[in-house]
Structure I
Amino acid sequence: MVLAFLSVIALMASLEAFRGGSASEKLTNVAFAVVCAGVGLWALRRYLYLLMRAEVVANQAVCGACGEYGRFTVVSEDRAHEATEVCCRKCAHNWVINSGS
């Protein structure tokens with residue numbers, strides 16, 4: 001999100017610099033504006049992807065037996081399948097949380 005914010009600032013600066021200057025300077029400013037817009041869109045897209053992935057994992061943090069949210073202990077982790085087996089601290093029920101990628 002910080003990168004998207006910085007690219008917006010750079011985009012506004014390049015548009016401000018567009019006012020004066022020769023044709024070659026204006027062409028350079030346009031190229032800089034396009035690059036800033038591209039970086040900003042990529043950063044925003046990446047941020048939203050990570051946000052949705054975190055939401056998918058958070059939705060699985062509810063114990064199916066007692067309904068307790070987020071109170072679990074990690075039992076094992078399978079990095080190959082991006083799955084984590086957890087155990088509820090309240091009722092000792094085990095379930096698997098998938099990362100959703």
Structure II
Amino acid sequence: MKTIVEATPCLERSARLLVARVGQLEELVCHGEEEAWIPYLLTLGTLAYVLDHLAPGRRGELLTTAQMAARLNLSPKTLLKRKAHGKIRPALECGKLIRWRGDELPR
């Protein structure tokens with residue numbers, strides 16, 4: 001049995017394959033091939049599941065400011081400004097080191 005760290009590259013390879021397959025099936029769907037819909041939707045669902053498990057912080061690790069900003073669709077500078085104004089609080093702050101759990105929400 002592989003550990004989570006060992007399984008991550010496998011999931012990343014799988015995600016790339018799934019993206020390629022979605023592209024192939026999307027082409028068929030766009031050309032009116034009705035029988036392609038079911039494999040297309042199943043592949044999309046599987047891709048969404050895999051990507052969710054590859055997301056930073058999903059396995060309990062703390063996020064960097066850049067990762068957290070991307071999750072909130074902000075620039076890192078904007079996230080740090082909001083932190084400075086007390087609108088959001090990181091999970092860990094030790095000097096210049098700031099880490100986020102990923103579930104913090106701006107107030």
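Observations on the model:
- For the structures shown (I, II), mean count of other Cβ atoms within 10 Å over residues 26-33 is largest in I.
- Ranked by mean count of other Cβ atoms within 10 Å over residues 10-17, structures I, II are topped by I, which has the highest value.
- If you line up I, II by distance in nm of label points 7 Å out along Cα→Cβ at positions 18 and 50, the top spot, with the largest value, goes to I.
- Structure (I, II) behind the derived value 36, 18, 10 of semi-axes √(5λ) of the Cα gyration tensor in Å: II
Since every read-out is calculated from the coordinates, none of them should be taken as a lab result. Since this is a predicted model, take the numbers as computed values, not measurements. Cβ atoms are built from the backbone, for glycine too; each structure is taken alone.
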